[in-house]
Structure 1
């Protein structure tokens with residue numbers, strides 16, 4: 001199998017990891033606080049590591065990581081059905097990784113896929129356990145139908161955070177500047193925290209998080225990446241500040257101001273990186 005075919009194969013795996021992350025986070029947020037929600041979020045974090053490993057392998061082979069979102073099983077009216085969907089999704093992942101291990105002869109890629117396969121087999125067993133646990137404990141979907149201005153603000157924030165997570169991760173894979181790579185990954189992790197905080201606040205307030213993203217910038221040079229990111233962070237700072245002044249919910253105001261301050265920090269970090277990237281006059 002030539003490099004292009006391996007890249008295509010790995011991007012299929014990456015897209016499915018992406019889909020699994022969003023499926024599992026959506027269900028973890030919907031059932032609120034508790035041991036099982038934490039365990040599902042932990043599985044999602046393992047899928048994030050898989051995505052990262054796959055993206056790095058794709059770049060090493062000369063490819064570009066896909067931002068597509070693969071298979072998701074979001075049907076089901078009960079939490080037990082969601083957990084059954086997790087079992088089914090992991091069954092598909094196990095079968096796909098086994099197939100891809102057979103298809104590639106690259107020993108390094110085989111080793112990576114076997115490592116990921118081990119996790120997916122464990123996840124399959126965990127979701128089987130969750131099915132039984134939910135049936136015994138009667139875990140419920142805590143999401144509501146709230147669609148007022150508060151819900152609009154939170155869903156805007158979730159959309160923004162999801163978008164910049166993908167943007168910063170892609171940039172971190174594609175840049176050749178090691179310090180920029182590190183900082184982009186660090187800020188992406190911080191944006192993941194923001195998404196979680198906003199989604200949890202949405203459920204607590206009687207709403208339903210909408211985890212979708214807008215267009216992701218695909219600049220090809222580090223300087224262009226950073227210029228776009230600075231502008232994005234500055235616009236987000238203004239939006240979060242405006243939203244905080246608009247809400248009368250003191251807890252939400254504190255959350256929005258905290259995220260605003262983080263966005264200011266991100267813009268300053270990216271500005272320093274850009275100064276280093278641009279030669280002096």
Structure 2
């Protein structure tokens with residue numbers, strides 16, 4: 001079965017996609033995702049919790065995290081906080097002009113002292129660009145993004161198939177990746193454990209242990225949290241009623257929606273919606 005990656009659309013003038021985000025833990029999403037493009041996330045203010053291929057790191061203000069192509073990841077504020085970020089998704093097609101075998105490489109940024117401080121400095125400069133009042137800010141973006149490409153390709157390239165250079169993940173995340181894609185596409189209906197385990201050709205008992213080991217959360221918890229956040233978003237953006245939001249996002253009944261909301265946010269969905277609207 002095939003699953004879609006997140007599709008990244010680039011600004012026609014800049015060889016990368018740059019987003020400035022201001023996130024609150026009250027509204028963060030739990031959907032793990034991946035895309036073909038490498039991504040850099042720089043924290044301007046606050047701290048971000050970043051699950052990556054089953055491991056979670058906290059990235060504080062003034063630091064960044066690098067996601068290689070198809071890394072399963074998520075960036076969210078530390079619980080109870082807000083965080084300001086710059087997210088930069090890089091272009092393989094652009095890099096191919098300078099590095100033909102780009103599809104066969106990964107970037108090892110953490111272990112490259114020659115490059116990491118320089119990349120951090122460039123990201124700091126990008127974070128300070130006034131995109132609203134400077135009509136020529138695109139020129140700065142282009143120059144800084146090209147500097148990042150230069151540093152990555154000069155210092156951080158590792159070939160996937162080179163035995164002495166391959167970055168080996170701490171655990172096999174391939175089954176979880178397939179399972180997460182399936183859950184994210186089908187969470188609005190019932191997904192029995194037998195069904196999701198058969199998708200990855202594992203026994204139900206082994207899948208349960210594996211999924212929690214890989215993602216740090218059980219299958220049922222991941223599914224419930226995913227339904228909760230999408231139901232809350234429907235109440236906020238579509239003005240859905242509690243019952244409509246519950247049934248349209250896979251909850252068996254309204255009571256289970258309310259119970260999950262109280263478990264996560266210590267209040268009912270209606271109370272939580274009111275809290276968010278009054279922020």
Structure 3
């Protein structure tokens with residue numbers, strides 16, 4: 001059973017563009033201007049094109065088409081555009097999926113992002129940060145696939161019950177996919193609150209301090225792994241986490257989102273490479 005430093009010595013961390021790296025450092029910057037963000041994104045034509053494609057897709061249902069980055073920011077929102085740009089860049093960086101079903105993986109990632117955003121807005125956490133953290137939760141799987149296909153096969157074996165995967169990862173490797181993603185996020189200089197949330201996502205009620213973002217991502221990950229998740233799935237979520245977040249189960253049942261309407265940045269990535 002290796003430690004996480006030893007694990008990272010066996011894998012190749014995907015590279016991300018300088019523009020994506022600059023956007024990461026701006027994620028928790030409150031005073032970034034539209035002009036500043038647009039000028040930065042424009043330096044990477046691929047990211048700019050994907051954002052415009054996303055803004056004009058049915059996922060946002062805008063009343064008119066947009067052809068300029070400034071228009072997409074104005075209509076979609078500055079914070080959300082920054083997170084979407086980083087998300088699109090990450091999905092491009094992780095376009096190779098040895099041993100994994102690409103479509104199923106990104107469907108789970110986008111569902112996790114959508115559920116995290118839904119819950120975050122209820123408890124007063126920035127939705128764009130929760131969306132991106134939820135999206136990243138399972139990215140550790142991609143490095144596990146790169147490091148050891150045999151371990152991945154053992155982790156993925158049936159039965160596939162929400163939350164069981166994390167326990168298998170802990171038993172087989174000594175750490176969870178969220179902790180792998182946290183270390184990756186730390187190395188890429190993501191905001192500390194995101195790194196902490198990812199590190200604690202598999203066990204948000206541990207005694208060394210409570211993170212609301214970690215708890216939200218934990219719940220979002222469970223729902224994303226639940227086939228045919230719906231209002232009935234609330235009963236299966238850990239009650240101690242719901243209580244810690246002061247989430248009302250009745251509100252959750254009344255507002256449970258349609259996962260088919262979640263934003264999906266992975267659909268913009270060229271899969272033919």
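Listed values, structure above:
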read-out	value
For -12500 (helix-only ellipticity at 222 nm (-39500 (n - 2.57) for each DSSP H run of 4 or more, over all residues; to 500), calculated) the corresponding structure among 1, 2, 3	2
Structure from which 21.2 was derived, mean count of other Cβ atoms within 10 Å over residues 79-86, options 1, 2, 3	1
Given 12.4 for mean projected area of the Cα convex hull in nm², for residues 55-198 alone, calculated: source structure among 1, 2, 3	2
Per Kirkwood radius over Cα pairs in Å, the highest-valued of structures 1, 2, 3	2
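Values in this text are rule-based calculations from the coordinates and carry no lab data. If you're wondering where the values come from, they're calculated on a predicted model, not measured in any experiment. Cβ atoms are built from the backbone, for glycine too; each structure is taken alone.
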